[in-house]
Structure P
Amino acid sequence: MKILVTGGAGFIGSNFLNYMVPKYQQHLFVNLDALTYAGNLENLKSIEAAGNYVFVKGSINDQPLMNKIFVDHQIDRVVHFAAESHVDRSITGPAVFVETNVLGTQVLLDSARQHWLEAKKLKNHRFLHVSTDEVFGSLGATGYFSETTPYAPNSPYSASKASSDMLVRAYHHTFGLDICITNCSNNYGPYQFPEKLIPLMIANAIDRKDLPIYGDGKNVRDWLYVLDHCKAIEKVLFEGRSGETYCIGGNNEQQNIQIIDLLCGMIDEKLGRSGEQVTERLKKYVTDRKGHDKRYAIDATKIKRELGWEPETNFAEGIRKTVDWYMGNQDWVNRLRDGVYQEYYEKQYGLVGKRVSGQTSE
């Protein structure tokens with residue numbers, strides 16, 4: 001197969017490619033990424049010379065480029081990660097989320113439709129759209145999101161993802177495009193940009209900076225180790241039923257404050273902090289995010305029943321692996337926090353990243 005992976009230099013996309021490219025050497029993987037602030041080719045150094053891997057710099061909003069990629073590489077499967085994903089940024093600047101997540105998805109769908117259906121190039125196609133549980137809104141103290149939960153997005157980010165989900169579904173029902181949609185819970189693990197909750201808290205704790213906590217810190221999320229998520233996407237890509245949605249969760253609900261307290265204890269243990277130096281003293285409660293959903297939780301029964309997938313990594317194991325990775329890759333973290341590896345891009349690829357400041361998020 002020739003598989004187009006959009007956003008493959010980002011957090012989940014790079015983990016997916018690092019897992020899939022060595023495993024499926026008979027398949028070609030074409031990585032399309034615009035290399036905005038959260039896209040990093042350094043994440044893919046282990047596969048950049050692989051014979052079944054190609055990188056293309058570009059935007060999913062560029063229709064001529066999308067058409068060219070489909071034709072040049074004879075793409076027959078798409079795994080669509082590319083998206084603006086940070087909730088805080090969607091509150092301060094919603095327009096780019098609509099442009100990328102909604103309009104960009106529509107451009108990509110049109111290229112797929114033109115190549116697969118109108119040109120009658122291929123019957124064995126699939127468009128796998130990777131989405132989020134945030135499209136479902138907020139849960140109360142009980143209950144779970146499932147594939148039948150009505151959409152009720154509460155942030156510009158989740159609204160843009162809900163819109164792109166609906167477009168993908170519409171191209172299936174209207175044009176006959178073979179599609180699958182996945183809605184996952186909060187991912188964590190290596191290569192996550194340090195504006196998200198877990199890598200931000202690890203980085204700030206190591207540097208003895210404030211650990212900002214929204215509101216009372218009791219918002220609940222279901223945490224999914226990123227490699228487990230990649231294996232779920234693999235299952236849906238090759239075995240999922242056309243037109244179906246699959247919810248992917250980690251079976252691990254935690255309050256944000258519980259996560260932070262756990263990380264503080266782990267950092268203290270690894271760095272030998274005690275007494276007045278304990279990391280917990282860095283916690284700082286800040287004004288809550290606008291429209292902050294209280295609880296997310298996933299019922300992943302369907303993907304377990306139909307495709308035999310369930311998470312393999314328990315949270316104690318996953319969070320320890322994650323802390324060890326960030327502590328062992330401080331140069332990677334510092335390049336991001338100090339200007340997004342500009343020197344690396346210029347030297348290695350002739351590209352320049354954008355400067356950004358760290359923020360707190362899930």
Structure Q
Amino acid sequence: MKEKQKLSVLNITLSSGGAEKVISLLLKELVKDYDVTLFLFYDVVHFPVPDKVNKVILSNSDPFTNMSLSLPLFVYRYNKELRKRNIKYAISFLAYPNLVNGLISMWNPEIKTIISERGFPSDNTTSKVSFYTAKMFYPLLYNRCDKLFSNSVFINQDLKENFGIKIPMEVIYNPIEMPLLISRDYNNSNQVLRIITAGTLNTRKNQEMIIKALHRVSFNFYFSILGEGPLKNHLIELIDSFGLQPKVKLEGKVKDVYNHLANNDLFILSSFTEGFPNALLEAMSAGLPCISTNCLSGPLELLNEGSEVEIGTGSFYQAKYGILINNNDVTALVSAMSFLKENPSRLSHYSKMSLARAQSFDLKTIYSQFREFVEN
């Protein structure tokens with residue numbers, strides 16, 4: 001039997017984020033073809049890891065404690081393990097691990113270093129200092145790696161035009177495991193419209209926009225928000241100020257996301273920015289009609305196959321697979337929700353289109369593209 005080639009995946013943790021979920025899904029397929037080692041800076045694991053995956057934790061300290069100061073230690077231990085294990089393909093996800101892989105490529109040119117950018121770079125930094133730090137170190141270290149993949153054409157375009165990335169880049173979209181299909185009935189116009197969103201409770205995800213819009217609708221609804229985050233208390237205060245307590249519930253962080261999605265009628269993504277919105281794709285796989293802001297990046301590719309659209313202020317656009325609105329346009333969201341509530345046939349249409357679109361991102365299909373990219 002032919003010996004499997006040795007491949008590693010590097011990330012900060014395997015916590016409950018979008019990149020981490022992608023890693024967990026890819027590991028399921030990678031172990032069939034490679035001898036896989038998962039390197040984590042910190043021992044935080046939310047998603048399942050296959051038994052055949054070797055797991056190496058690079059730090060015993062508390063998560064995110066002095067990450068910058070710990071960089072030399074991470075690099076030393078990571079480099080040592082890569083050599084010891086004779087890794088051929090070293091893959092990393094997210095900016096910090098990517099920079100570490102860039103350093104490794106300087107000392108181990110025989111290892112094929114592959115990096116993955118998961119957020120829109122120009123809008124993914126927390127301050128001017130971090131932005132200019134990225135402008136300095138991305139071209140310096142990213143360009144030392146062999147190649148890069150992201151989950152959006154807009155991410156690759158931004159890396160090329162604004163960060164000077166010159167290595168080969170491809171787009172490999174996030175995979176999903178398609179759940180059992182369920183049938184939905186939108187023919188009862190008198191039913192309560194059950195609406196759901198999912199994501200970290202922060203400014204970027206902008207759940208506040210949905211709450212403000214629901215305060216203005218005239219139909220009966222129930223709204224669930226999945227996720228935890230720093231804006232939880234602010235959202236609770238906003239809900240209370242509008243008198244929406246009986247109709248809006250913060251569910252917190254949940255593991256059975258699909259069950260929550262399956263019990264609702266409509267999904268809304270309200271983000272100011274995304275890399276590639278896993279929550280939107282998961283909602284589509286559950287057959288939910290979707291309304292999304294046309295933010296960079298991901299929604300346009302998911303809901304309209306990347307074809308550009310013009311959306312007027314206060315208006316919505318009926319894309320091929322869902323409805324698009326402009327960022328933070330509360331009036332447009334009110335109109336879009338009301339339109340769907342008043343037109344059950346459009347809810348049914350977009351439910352079917354969501355399922356059709358999600359099937360394009362099935363795990364085995366995406367993994368096949370990923371393996372080809374790694375070995376090509």
Inset, instruction - Match the computed value 18 of relative contact order in percent (Cα under 8 Å, 6 or more apart) to one of the structures P, Q, and report its label. - result: P
Legend entry - Source structure (of P, Q) for distance in nm of label points 7 Å out along Cα→Cβ at positions 32 and 288, computed value 4.0: P
Inset, instruction - Compute mean count of other Cβ atoms within 10 Å over residues 112-119 for each of P, Q and report the one that scores greatest. - result: Q
Legend entry - mean projected area of the Cα convex hull in nm², for residues 200-335 alone - highest-scoring structure of P, Q: P
Inset, instruction - Tell me which of P, Q gives -0.42 when you compute log10 I(q)/I(0) by the Debye sum over Cα atoms at q = 0.08 Å⁻¹. - result: Q
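None of the figures in this text is laboratory data; all of them are computed from the coordinates on show. Bear in mind the structure is a predicted one, so any value in this text is a computation, not a measurement. Cβ atoms are built from the backbone, for glycine too; each structure is taken alone.
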